[in-house]
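None of the figures in this text is laboratory data; all of them are computed from the coordinates on show. Treat the numbers as computed from the prediction; the structure is a model and nothing was measured. Cβ atoms are built from the backbone, for glycine too; each structure is taken alone.
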Structure P
Amino acid sequence: MPRIPTLLLLAMAACQLHADLGPAKAEPNPEKRSRMALENTDTQLTAANKAYDAGNWADVTAALDEIRASVDLVLDSLKKSGKNPRSGSKLFKNAEIRTRELVRKVEGFRQTVSGDEQIPIEKLRDHVQRVHDELLDAVLGRTKWK
């Protein structure tokens, strides 16, 4: 009998790790939406690590897809905010910093997996890097938001 409460607690923890972008997508404020999406990337990367350790590759790829969608939502939300990234808004700089950190974390995760399993993680890393570069260029005034 003591196993049931333990299993229940583990199941509840797993549900929390598999949070989704639903609340972030439903958020009408683009600034809050981008923050929520950034937070989701950390949650999903943790979920991908745990799923890989458990040998569940399907959950790893689902978490990687969610990270990609989260990063895209961050960029889209910031563009829709109507604010100038160069104007000194901490929101844009924070997103740039967090995506830079995410690139490093994804690369660290890639180094822990073996062989062909690295390919989708490399693709995600490259995608996050492109989003980071776009944010950095906007913050530095190299490009204009469209």
Structure Q
Amino acid sequence: MEYRTINNTVYIRIDKGEQVLETIRFVCKTEHILGGHFQGIGACDTAILSTYIPEKAGFIDPTLSGMIEMVSLMGNVSADDAGSPVLHSHAVFSYLKDNGEVAVTAGHLTESRIGYTGEIILAPAGETINRMFDAKAGIDVWKLS
């Protein structure tokens, strides 16, 4: 991994074998970024795209593997109660089915590993965005007031 800040935007190159979210989280910790957003593209060899099932109050976590193109990654950065960065991200991946047909899938990105390279743009908000529990939704959400 290598990164550089240009005009308050952080450009991150994630190398083969590195975890995407773990790497972004490392940069956020190192640069004290507790609010902002990110986007990216790349080629991965594994990805876990989770889907929340409200009736079960839990996630299902299908895993993709092989040559998968990260067509689009988007997410945000906020802070937990301990002041550590929390990433919330969604991604779209394309891959070839066994019959050679192109398929596309998307969802909440739990993790993915770079198979060739990843290019991420991280835009810090310049302020901390905290989180709070929303009883109606049953999840943590941004605390903006």
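Could you tell me which structure in P, Q was used to calculate relative contact order in percent (Cα under 8 Å, 6 or more apart) as 33? Mind dumping the intermediate values first?
Details: P: 23; Q: 33.
For relative contact order in percent (Cα under 8 Å, 6 or more apart), the value 33 is produced by structure Q.
Which structure, out of P, Q, was helix-only ellipticity at 222 nm (-39500 (n - 2.57) for each DSSP H run of 4 or more, over all residues; to 500) derived from, given a value of -27000? Going through each structure in turn, the value belongs to P.
For the structures shown (P, Q), mean count of other Cβ atoms within 10 Å over residues 62-69 is largest in P. If you line up P, Q by distance in nm of label points 7 Å out along Cα→Cβ at positions 30 and 134, the top spot, with the largest value, goes to Q.
To test your reading of the models, identify which of P, Q gives 18.5 for mean count of other Cβ atoms within 10 Å over residues 22-29 when calculated. Don't skip to the answer; put the middle values down first.
Values: P: 12.5; Q: 18.5.
Structure Q accounts for this read-out.
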